[in-house]
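Asker: Right after this note come the structures.
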Structure I
Amino acid sequence: MKKIGVLANQKRDVEAVHRQIVAYLTEKQCRVTVPDMPYDVVDPDFLARFMEDRGRHCDCLIVLGGDGTILSVAGQAARFSVPIFGINLGHLGFLSEVDPGEKLFSALSAVVEDRCTSDERMMLRIRVFEGDTLCREYHCLNDCVLSKPSFHGLIHIDAFIDDKASLSYNGDGLIVATPTGASGYSLSCGGPLVSPEMDAMILTPVSPHSLYSRSIVIDADREVLLRADKEKGRCMLSMDGMTSSMPVTANHAVRVSRSSLKTTFLRLNDRSFFHVLNEKLRDRS
């Protein structure tokens, strides 16, 4: 008997699909775990409590929502190595495995009958220091972004690779992405697509004030140190599209490296990364 957790973004029209999924899993004699009280699936405090209590014992989590919803769940699920199966109720659904519709129940059948493959994705570890003091630590699946908080002025960022001065940027910010995150914000800023089975970090400037600033791909076993200098006010460090964020100043140092955690997705055997690329990102004009 499988124990399957079901989490849904309640801000979307999920009630009918959620009810159908729970009924189907119950009919297949699965033990279905859902939160007892109303919840916000993108609230990190709720997710931490749910995973510490009941979620950690699930064989997998079925997540209903868009990519942002999955990114919110991913960091907590990775702490306990619980795989995710995403059902897209958002716009793009790049991280999801299936849309609601005629293929939904055949996909759920594959989950219940262990006919899915496991797809492990590299994550980032972000540590923020003030002097020698560690202020905060984060783990994220897609990317971290150091950026200015408003449209006014530029931000200057120095990037050190393995503590050696390497790159300097003037612009709106800098993205450090995983191969999974390369298809997100980094791509929209001109960064490359990277096959997700690779272990790498992609540094992509945001609106650089230069003719020659380009993305750079480095080995995942290196460490990137970021220091930002903004004349007025603070900068903002955000992880996975504001799933987590904090203000930083010139007194902070942001160290980015490969996380020891990994996000595991359950995948249908007939869908490769390149199939998803063609399905989700091709020009539909």
Structure II
Amino acid sequence: MARIVKAALLQTDWTGDKASMIDKHEQAARDAAAQGAQVMCFQELFYGPYFCQVQEPEYFAYTEEIPDGPTTKRFQALAKELGMVLVLPMYEIVQAGLYYNTAAVIDADGTYLGKYRKQHIPQVKGFWEKYYFTPGTGGYPVFDTAVGKVGVYICYDRHFPEGWRALGLNGAEIVFNPSATSRGLSEYIWRVEQPAAAVANMYYVGAINRVGIEDLGDDDFYGQSYFVDPQGKFVGEPADAFKPELVVRELDLDKIREVRDTWAFYRDRRPDAYDELVAR
């Protein structure tokens, strides 16, 4: 019997405040569940604006503890109610002055499974992330969920093939890449990088991006969220480039083994020959 998982992504625009943004995502999860979705991922820093367009201390107020903060708790209850695995990208506080760009993973029974902290932190115009985030700790975990083995890689991480590979070696079947990415250099490679990562590592990738222009700058987030399969092929069409959209797709997880038995990349890897990859 085929292992079919119905998975969802939400790309959306900034409402102007945290409370309504959280309400919008809860409703989207309910809408996805009504379409049969079993797992869903939100966009990077989902309940706030993408404040990294500026460097201002007031945005530290968007931090929450994970898993003890109110948003994690609220969505644990929702995951249990809907029977849905949820991936929640949030702004995490460990203590004053120590903050991470983090995604919490919640199982379909509401159990908090753990977190992934963004490893690669950019610091360029419009993406002043080192001001806000400490580089991630905890490696590249893969979470054993009700729908299978799920990994997370956040936005700028996607430019680094090493983490994609680590997630594959750790057993990932679906990797979500929640992002806040604006038009410019990255729009062309948006439809290249994640499919290439899916091919190289032979798993499904769900790529999520925001839409719209936010109050903090003139960056236009270009949406185009999508799923790709282990052959790098789009599962359905990518979402709109300008409008909010709920993306729900069927993923056949049996295809992973089929592709891996055809292209034996894991067998033919040469880790003994890769020492220079971890040298500066």
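Asker: Once distance in nm of label points 7 Å out along Cα→Cβ at positions 216 and 256 is calculated for every structure in I, II, which label goes with the largest value? Don't skip to the answer; put the middle values down first.
Answerer: Details: I: 1.2; II: 3.4.
Answer by largest value of distance in nm of label points 7 Å out along Cα→Cβ at positions 216 and 256: II.
Asker: For distance in nm of label points 7 Å out along Cα→Cβ at positions 192 and 248, the calculated result is 2.4, so let me know which of I, II that is.
Answerer: On the way: I: 2.4; II: 3.4.
Here the read-out was taken from I.
Asker: Given 1.8 as the derived value for distance in nm of label points 7 Å out along Cα→Cβ at positions 24 and 56, which of the supplied structures I, II does it correspond to? Kindly include the intermediate steps, with their values, before the conclusion.
Answerer: Numbers: I: 3.0; II: 1.8.
Checking each candidate, the match is II.
Asker: Between structures I, II, where is distance in nm of label points 7 Å out along Cα→Cβ at positions 40 and 264 highest?
Answerer: Comparing I, II, the top value of distance in nm of label points 7 Å out along Cα→Cβ at positions 40 and 264 belongs to II.
Asker: With distance in nm of label points 7 Å out along Cα→Cβ at positions 184 and 272 computed per structure, which member of I, II shows the largest figure? Don't jump to the answer; show the numbers that get you there.
Answerer: Working: I: 2.5; II: 4.5.
The structure with the largest value is II.
All of the numbers you see were taken from the coordinates with simple rules; none came from a lab. Worth saying up front: this structure is predicted, and the values here are computed from it rather than measured. Cβ atoms are built from the backbone, for glycine too; each structure is taken alone.
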